[in-house]
Structure 1
Amino acid sequence: MTVENIVYLRQKMIDIAKYHNATNEEAEDVTHDLFIKLKEIEIKDGNIDKIFYKGNVNMVYIFNAIRNMVYNIKNKTNRSVCIDDIIPMSTHEPSLVDIEVQEQLLDMGRYYHSLYDAYFNDNISMRKLAQETSISLTTIFYDLKYIKGKLKPILS
């Protein structure tokens with residue numbers, strides 16, 4: 001069997017993607033990507049017999065493949081939260097120590113700078129930061145520990 005033999009399932013595949021809360025565009029993309037993967041299997045193996053069971057297309061395989069692809073799309077879009085979007089800007093006048101701290105944080109990178117501002121200046125808890133940014137609590141803990149270690153000579 002070849003991919004051309006299952007093209008008639010295209011609309012059913014789109015419906016399965018929509019069942020998993022994919023938008024119309026995402027459903028089209030997922031279906032297209034699945035056909036590409038199946039074509040790659042056909043090129044590699046010479047056929048797509050592995051997705052057939054007793055002469056019929058194994059719809060469980062198709063259902064699971066589409067579900068996983070939709071989940072991956074949704075998971076990627078949920079992770080695109082920027083720390084700066086949830087943190088209000090602080091309005092205090094900087095002191096000399098604050099300027100040195102800011103310079104050190106800028107040298108460390110934007111992520112550490114934003115994390116420092118969120119945790120120390122804006123008093124946002126590690127748990128709330130983890131929830132809002134999808135960064136693990138452990139990662140935030142160790143990153144804050146790293147920041148404290150780097151800033152200890154300045155703040156002492």
Structure 2
Amino acid sequence: MAEPPGDLSAHDTVPLRGLGGARLVGAGTVRAAVAIGSALFARGEEAPPPERLAYLEREVEDFLARSGPRARGMLSLLIWVVALLAPLFVGRFAPLFALSQPERVRALTRLERRFGDPLIAVKAILCLIYYEHPDAAREVGFDGECHEPRSTT
């Protein structure tokens with residue numbers, strides 16, 4: 001994401017927008033991606049912290065806005081396939097974001113077990129984005145330093 005203008009902090013950055021500030025990515029697509037992320041990165045059935053989901057929301061929109069039209073279209077399609085198909089695996093006929101957090105987790109778990117193909121690309125992109133957050137690096141103990149290779153002598 002580009003450096004924020006003026007006095008905005010990195011957490012207040014705005015995703016890439018079109019002329020006049022128009023969104024380049026549909027709000028529903030971003031909402032669906034965040035619902036998937038809330039289930040993917042849940043601890044048990046508890047959603048990640050709201051600030052981490054807000055970060056994911058901004059970064060997903062920015063990622064999709066900066067993608068080429070074919071990549072944006074394909075990833076958006078896969079997000080919607082997952083968001084609409086997963087609830088069917090828990091007997092619900094509603095988009096994933098309309099489900100409770102525990103239902104989201106169960107729906108994605110069941111989708112992944114039975115028909116995980118549409119989820120693979122979405123999961124890969126969401127993981128790349130989610131784990132770029134500085135808190136994620138601290139959680140896994142990454143200090144940002146390169147480690148020297150071991151000597152074989």
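Only the coordinates and a few stated rules stand behind these numbers; no lab work does. Worth saying up front: this structure is predicted, and the values here are computed from it rather than measured. Cβ atoms are built from the backbone, for glycine too; each structure is taken alone.
Numbers at a glance
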{"quantity": "With helix-only ellipticity at 222 nm (-39500 (n - 2.57) for each DSSP H run of 4 or more, over all residues; to 500) derived as -17500, matching label from 1, 2", "calculated": "2"}
{"quantity": "Which of 1, 2 leads on mean count of other Cβ atoms within 10 Å over residues 31-38, largest value", "calculated": "2"}
{"quantity": "Among 1, 2, which structure scores highest (criterion: FRET efficiency 1/(1 + (r/R0)^6) of positions 103 and 127 (r between Cβ atoms, R0 = 30 Å, to 0.05))", "calculated": "2"}
{"quantity": "Distance in nm of label points 7 Å out along Cα→Cβ at positions 119 and 143 - highest-scoring structure of 1, 2", "calculated": "2"}
{"quantity": "Rg and Dmax of the Cα atoms in Å from the coordinates reads 17.2, 62; which among 1, 2", "calculated": "2"}
{"quantity": "Source structure (of 1, 2) for relative contact order in percent (Cα under 8 Å, 6 or more apart), computed value 20", "calculated": "1"}
